[in-house]
Structure I
Amino acid sequence: MADKIKMQLQCPMPKFDFDVITLGHGSGGLLTHRLLQSGVFDIFKNDLLDQQHDGAIFEMNGKMAFSSDSYVISPIFFPGGNIGDLAINGTVNDLSMCGAKPKYLSLAFIIEEGFPMTEFWEILVSIKNAADNAGVQIVTGDTKVVEKGKGDKIYINTSGVGLINPKANIHHKNIQDGDVIIVSGNIASHGMAIMSLRQGLEFETSIVSDTANLNHTVQTLVEAFGTDIHFLRDPTRGGIASVLNEIAELTQLGFYLDQKLLPVDEQVDGACEMLGLDPLYVANEGLFLAVVKKEIADAFLALLRKDSNGTSAAVIGEVTTDHGGKVMMKSRVGGKRMVNYLTGEQLPRIC
């Protein structure tokens, strides 16, 4: 299975007219033109973007997937990544969960006046690296600037399209009694990496975000197992618990987890315990849940573990007709409890 591409773009920052973003950079006039020409168009250069149009014209033959997401994370730089690669990986992964091969992305910024050019460039380089690693092209976009105090440094929106793999049929309606639930890696790492930097909550840790593109991993699995993969979802905000509650409600099937099987990094588990957080509800940005036919579960897990995105993959539960529409979990000591939706906001501004 193809591993994640390790290449990283080393790109010197060009000379900008200003050290910080000004309102003029969002005016649509000369400063906007210079910002785009001196940095954005060059770093993301490709035939479609080179048209410098408000949209992109391209051909795609076959069934397509489309996704859009906005990123408002705080802090914007965190262990393991920043808002830039998070924005690319997030939309790439949303398309991948549809069984699609992501191809083209749009990229839009809302930047607060006074944002340092050095940080903006660092984000652009991270975006370029993430797009290259995922094998996608940025083909159109937009830039807006808001007055100081009316934003929070920078927000990013990415939208993307991709072609559905003909072997894929990913839909909650395919989930059946007896299906096996698999998670592709250690849970809660992204959320706890962010929490380790939050003002007033800082603690010594080497936890890093799991942000990564999953499209190469998923496409290999789809090629191998096709329609026996019944459902895929990346458990971002709200974590695993929220995703499972959503699909339990949609299918009116029961989802039964075993707490002892949940893969959690020791440091992450300790940090969650210290802060009184349940890893099931903490955001992830580089793993996915798969609901697969029981007969392929062992082979699916074995192939996934050969991939750099799946070395800690594990079976965590099964689908049942009992307790329809609910998520239940067997605890470490053998008792059972219901896993409900997250009430309120456990971790604000996490992605």
Structure II
Amino acid sequence: MSPMHTDRRGRDGEGGAPYLLKGELTFPRDRTALLVIDPVNDFLSEGGAAWEMTKNTVRLHNVVENLKRAIQGARERGIPVLFGPMAYTEEDYVHHELHRRSGINRIMFERKMFLAGSWGADFHPDLQPQGDDIVLLPHKGTDVFETDLPDHLQRLGVTHLVIAGMTANLCCEGTGRRATEEGYDVTFLSNAIGSESIPSYEASIHLNYPLIGNAVMKVDEFLAAVDASTEAPVPVRVGDTVRGSDHLEIGEVEKVVEASETHEAYMLVSRGVIFKTDTYIPLNAVVKHAGNEVFINVPRLVVGQMPWSEPTTRKERQEKQGPRAGEVERLYGSRSPSIHGR
């Protein structure tokens, strides 16, 4: 097998880690997990080492109460809740010099944040792990996958990872990005996430999450989608509200057309205030269905740049998929990849 057919992990394949989702538009209870990152006093309680930085977004979005609702709602529905906290010891700084690794590590060091065994590193009193909840080993950077999280997700058979907690542009974003690269279906709960500033929160929620994940939802929408997963699958319907992966409203479904010999299945969103032309959105762009809302994995800000001014044909779909791997002589045309340092 040629090198271009092997991904960076050495597995046979053509696209790296496979996407674990198998076509569901809801959250299957037996394969969904809620990951709550850093729900601790230093971030969420007055007097915490980072409270003066985080208090604005935490209060603005009622983060503690929304986290509490998300956690309790997940427990009631049999969805595993995983807590991903941080904790630092003398060895982290003396032997590993984490305070020299990055800007955020330096800030945490100088402000004495998340010191192991301290009140600041402990869970917020309203967000204490209970019963069968899972508490992960502490992460030392912005990626919770650098803990025992992967082991727990694999053991539980998780394919859908829902992320909430702190902070929007660092651990939530870093972990969500890694989860997407590992093949998980990633959803961010926008009103159960806080940040150290309003600009960083807005950038993550409206710009970054919609591109690195599959959906940005509110807690109530997530729980409604979980509830719908126990019922018969509901197809996209005329009258449904269409939202982008940034949660912004795109429009209302006017028509749903099944696939034919010449065209892919699509839903029609008529021109209106937002879009000046009719938009024919492929049905396979729909990744979530919650009540009468459907979510596509394209931000509204980008929908107008998609080639959706008319239904996608089978030929166009094939062209978008590109050539078969065995038909490609040179991966980059003018130069093959450098293998093993050569």
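When mean count of other Cβ atoms within 10 Å over residues 107-114 is computed for each of I, II, which one produces 17.5? Structure II accounts for this read-out. Between structures I, II, the calculation of distance in nm of label points 7 Å out along Cα→Cβ at positions 67 and 211 yields its largest number for II.
Comparing relative contact order in percent (Cα under 8 Å, 6 or more apart) across structures I, II, the highest value is found for I.
Taking mean projected area of the Cα convex hull in nm², for residues 35-122 alone as the criterion, the largest value within structures I, II is that of I.
For mean projected area of the Cα convex hull in nm², the calculated result is 20.7, so let me know which of I, II that is. Traced to structure II.
For distance in nm of label points 7 Å out along Cα→Cβ at positions 51 and 155, the highest value in the series I, II is held by structure II.
A value of 12.5 was derived for mean projected area of the Cα convex hull in nm², for residues 131-290 alone; which structure in I, II was it taken from? Value 12.5 for mean projected area of the Cα convex hull in nm², for residues 131-290 alone corresponds to I out of I, II. Highest-scoring entry among I, II, by FRET efficiency 1/(1 + (r/R0)^6) of positions 43 and 251 (r between Cβ atoms, R0 = 35 Å, to 0.05), is II.
Just so you know, all these numbers are worked out from the coordinates, no wet-lab data involved. Source: prediction; values computed, not measured. Cβ atoms are built from the backbone, for glycine too; each structure is taken alone.
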